[in-house]
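Pasting the structures in now, so scroll down.
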Structure P
Amino acid sequence: MSQSDFDREILERLGYCIDSALGFFGTNVKKAVYWDFETEYGMSKDKIPLHISEFVSLLRGMFGPQASLLVERKIMREIISEFQLSPKNYPTIDLPRLVNELLNLNNDIPDRAETK
């Protein structure tokens, strides 16, 4: 697998985690978040992992700091599970830092075939 294919897979997996976590809060919530992201930043939902700080700002603007934290933590739990990370290593990390670490350290991440 080439580096660009691997990078694309990481982005797809991160997108899946975000989509799954938002789906937990209901289809209407998920649609509203994606619509607001596209409207506010002019980018489709597949760009969220590359613009995670903007996405978190959007969540905080939509839901407020407390409710946004619930959404962020749900996304983080999905990511930790999908990438088989140890939750003990991420007790105080925030969502942007977790995503950025995954994008920067993607050579150490097992690919999807290894996680099945």
Structure Q
Amino acid sequence: MLQCYDPKQLLVRPVGKGHVTAYVPPIDEFIITRVDLQPGETQELEAQASPSIILVTEGALQLSGKPIKVGATYFESASVTRSNPLTASVPKDAPGPAQLYRVFAKDSFVAK
């Protein structure tokens, strides 16, 4: 069933910790996180119980050591576990920062 919201209820306030900012909308379906990294920095992407879609929006980014270009999307299986974490990193010699967005099911969100 279609549910309507007051636009003021849909305003999402970001919650940040370290390199990761979470945008938690007031709906049940999904959550978006943003990861901002400077050259030489690395961020482990926490394993989630649902698949994720990652979109690279800025910079020279690597996902688990593989170069990913700006505008590229990456599908992350729900089978990623803590024993084999997905990591985002920016090479030390990169010309500037990098940014990615990650979308996944809200009920699988693991906050650290």
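Quick note: the coordinates plus some simple rules give every number you see, no bench work behind them. Remember, it's a predicted structure, so these values are computed and weren't measured experimentally. Cβ atoms are built from the backbone, for glycine too; each structure is taken alone.
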* Answer label among P, Q for the case where helix-only ellipticity at 222 nm (-39500 (n - 2.57) for each DSSP H run of 4 or more, over all residues; to 500), calculated from the coordinates, equals -23500 -> P
* Can you tell which of P, Q yields 1.9 when distance in nm of label points 7 Å out along Cα→Cβ at positions 12 and 84 is derived from it? -> P
* To do: For percent of Cα pairs over 19 Å apart, find whichever of P, Q sits highest and give me its label.
  => Q
